[in-house]
Structure P
Amino acid sequence: MINKKKPNIGVVTWPILEAGVVPLQQLIEILYPFSNELRIITGGAARDISIEAKPEVHLYLIEQESTANTFVRIINNVSTQLKISWRLCGIARHVDFWIFFFGGPVLLLPMLTVKILRKDVVLALTGSAPDEMRPQIGGLISKVVGLVTKINFSLSKRIVIYSGSLIKAWGLEKYEYKISTARRHFLDFDKFKMRKPLKERATLVGYIGRLSQEKGILNFMEAIPKVMEMRDEAAFLIGGDGQLRSQIEEYANKLNGKFKYVGWIPHGELPHYLNELKLLVVPSYTESGPAIAFEAMACGTPVLATPVGSIPDVIRDGETGFIMENNSPECIAQNIIRALSHPNLEQITRNAHSLVEKEFTYEAAVERYRNLLNSLSPYIDQR
């Protein structure tokens with residue numbers, strides 16, 4: 001029998017925003033049981049990552065400049081990748097293999113650095129597929145991003161996706177031989193639980209997430225007047241931050257009393273807001289695995305979502321939530337009315353809670369990643 005040792009694992013991310021803190025923290029918690037040492041190269045809001053009780057975890061923060069000027073952004077991008085690559089070189093001897101997490105598909109210079117150092121890379125895909133991001137990043141840049149992404153797909157040892165349904169969205173058909181499926185989310189059921197029964201909640205419909213085009217937030221905004229025409233008691237709440245924030249704030253001023261924008265919601269406060277909602281809407285054009293949907297289900301809040309990414313794997317229409325055909329304002333409005341009027345709404349919330357309680361435990365997430373990393377044998381210790 002081969003005596004397997006615990007590996008030294010490295011994690012690389014682009015400097016993250018606040019929304020990335022919890023997913024990165026969860027990845028650390030998942031990898032921790034079967035790593036000897038864990039080294040994370042990241043930046044931005046990652047300063048809030050908690051590693052005090054884990055002396056085997058080392059955090060290396062990379063500074064990144066922000067600007068609206070396209071040319072300067074390109075220069076800063078290259079500069080950030082060079083900083084990451086330099087840090088990789090400095091600690092390479094302490095790492096057996098690397099996991100590229102947030103921003104991994106476009107980190108070409110760090111990927112080339114790792115390959116020169118003869119280390120394997122696991123590329124964990126998060127967020128939006130390249131085709132869905134084209135309207136936001138422009139024609140020429142999107143072509144460069146697409147090319148870089150394909151190069152990194154080719155150079156990686158394994159590619160991790162959240163659901164098999166994302167293979168087509170990411171254009172991964174030719175790489176299926178090295179694809180693994182592993183959900184990384186797990187829920188703290190001591191925090192995310194039903195505190196207020198659904199029947200005691202007001203008719204409050206909410207969106208919580210990034211305020212960006214691919215999330216369908218503007219479509220949701222256009223649907224609000226249509227819902228109010230049919231359900232005048234309905235009120236609306238939006239929480240989050242992003243490039244569309246000014247438009248959301250402007251709209252909130254117009255619908256004073258019926259619409260509330262609460263800004264960025266710290267993760268620890270999410271259970272309070274979710275327990276006030278009668279319905280959470282996830283109108284995205286693209287998703288990998290929307291954590292907010294699973295957290296809502298744990299809090300007894302029904303979820304209405306578009307059938308993108310891994311959503312259909314968890315939300316089954318009329319059984320564990322609601323699926324809408326598309327995210328046009330008309331379709332969103334019709335389905336909000338349908339969900340709020342559903343005769344078995346409370347049973348649907350119970351079904352949803354039972355599902356996430358079974359599939360989104362910490363133990364389940366660890367086991368999925370154990371199976372994934374076993375493909376990098378002889379690294380992973382089975383004990």
Structure Q
Amino acid sequence: MPRFFPLIVLFPALCFAAEPWTVTTGDFKSSPIVISVIDDQQVSGTERQSVPLAQFVQATRSVKIEPAKGLVLCVVGGDRLIGQPLRIDGANLVWFAAGIGEVAVPLEKALGVLRDKTAQSDLLDARGEDEIHLLNGDAVKGIVTAVAEKSVTITPAGAAAIEVPVDNIRDILFAAPPQGRGDLKPARFTLRLSTASVLSCDSIKLAGDKLNFTVSGGAKASVPTALVASIEHTGGPVAWLSTRTPSEATYVPFFEGDFPPQFDRTVTGDPIRVNGQIVQRGIGMHSKTRMTWPVLPGDKTFRARYQIDPSLGYADVDVRVFVDDKLVHETKGFKAGATSPVVEADLSGAKTLTLEVDYGQGYDVHDRLTWIEPAIVR
């Protein structure tokens with residue numbers, strides 16, 4: 001990931017109404033700040049508080065994020081748009097997103113449309129055809145040729161088109177185009193809305209009670225500022241591990257469970273909560289799971305905590321962190337209800353980072369661990 005320095009114009013000045021935000025910096029310290037401006041050099045508060053942009057990680061505020069109401073359009077890069085389909089317009093899927101309005105998403109970037117907690121791994125599976133899975137368990141494969149508010153049309157190979165009512169659909173999984181989905185340009189910012197939508201942005205600017213932004217690809221949109229829960233500086237001093245693609249991932253249940261790892265969710269697909277507060281970044285892992293990521297140039301330190309939900313009373317896991325296959329952290333017999341201290345590992349000169357959740361003393365019963373804000377400090 002590139003590093004940004006002062007005097008490089010990242011986005012136009014952004015002024016906020018006088019209300020408190022919690023600003024987190026690259027040293028993981030958080031301060032309440034009434035933000036007055038964000039410009040190309042700093043984040044400034046009304047009481048002469050200032051944070052250099054190169055150290056700005058995110059700004060959050062106490063806006064309740066509602067459960068997703070509607071279908072969820074999942075896009076390459078982690079964007080999630082809550083709402084409903086409208087139409088296919090050329091090479092774009094036009095989607096109505098709650099609080100935003102119409103958003104045109106290139107079909108080659110659309111991974112799928114979900115109604116519930118469909119495993120994230122399903123979205124990335126290689127498939128030769130689009131798939132529509134119905135609530136009754138049936139599935140239809142072919143090419144999605146049309147969408148509307150009430151129905152989706154799919155044409156199976158060698159058969160007539162089938163119009164499927166949206167109310168009967170559990171999920172739609174799109175096949176990658178023959179040329180692939182293309183390279184994804186890293187976004188400068190990530191917006192999270194109280195509607196549960198997540199959007200990658202290249203620029204942001206406040207205009208009255210509207211937050212105007214440019215999504216990756218150049219399309220312009222806006223949202224009421226009151227709906228903005230957080231602004232994350234994706235191009236800043238911290239890279240969340242959940243935004244990176246692992247080079248290797250294995251999940252081997254002891255019995256016949258089905259809890260593959262989930263990014264920015266628990267293994268059951270629920271929001272991550274710490275002391276009653278929702279945490280946006282994390283990785284849910286069930287025993288036995290082992291995941292490895294390449295260490296990129298400029299990566300300095302790995303940092304994270306982990307926990308198991310207190311309600312999972314039978315949980316008992318062994319937790320390990322490896323750097324270049326060297327064990328740098330281990331906790332045996334980690335149980336529900338506790339939150340680990342901060343774990344740090346030096347990545348200087350390393351090639352790989354591996355996280356592992358292994359069976360403890362109770363087979364794999366309740367062994368659902370969540371890594372809290374696993375971060376790469378650059």
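No value in this document is a laboratory result; all are computed from the given coordinates. Predicted model only: the values in this text are computed from it and were never measured. Cβ atoms are built from the backbone, for glycine too; each structure is taken alone.
Out of P, Q, which structure matches 2.5 when distance in nm of label points 7 Å out along Cα→Cβ at positions 305 and 329 is calculated? Can you show the working numbers first?
On the way: P: 2.5; Q: 1.2.
Checking each candidate, the match is P.
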- Once Cα Rg over 2.2 N^0.38 Å, for residues 89-264 alone is calculated for every structure in P, Q, which label goes with the largest value? P
- Query: Here helix-only ellipticity at 222 nm (-39500 (n - 2.57) for each DSSP H run of 4 or more, over all residues; to 500) was calculated and came to -500; which of the structures P, Q was it taken from?
  - Reply: Q
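Looking at structures P, Q, which one was volume of the Cα convex hull per residue in Å³, for residues 57-104 alone calculated from, given that it came out as 88? Kindly include the intermediate steps, with their values, before the conclusion.
Working: P: 88; Q: 102.
Comparing all candidates, it corresponds to P.
Compute percent of Cα pairs over 24 Å apart, for residues 185-360 alone for each of P, Q and report the one that scores greatest.
Biggest value here belongs to Q.
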- Message: As an exercise: percent of Cα pairs over 27 Å apart, for residues 33-192 alone, calculated from one structure in P, Q, equals 29. Which structure is it?
- Response: P
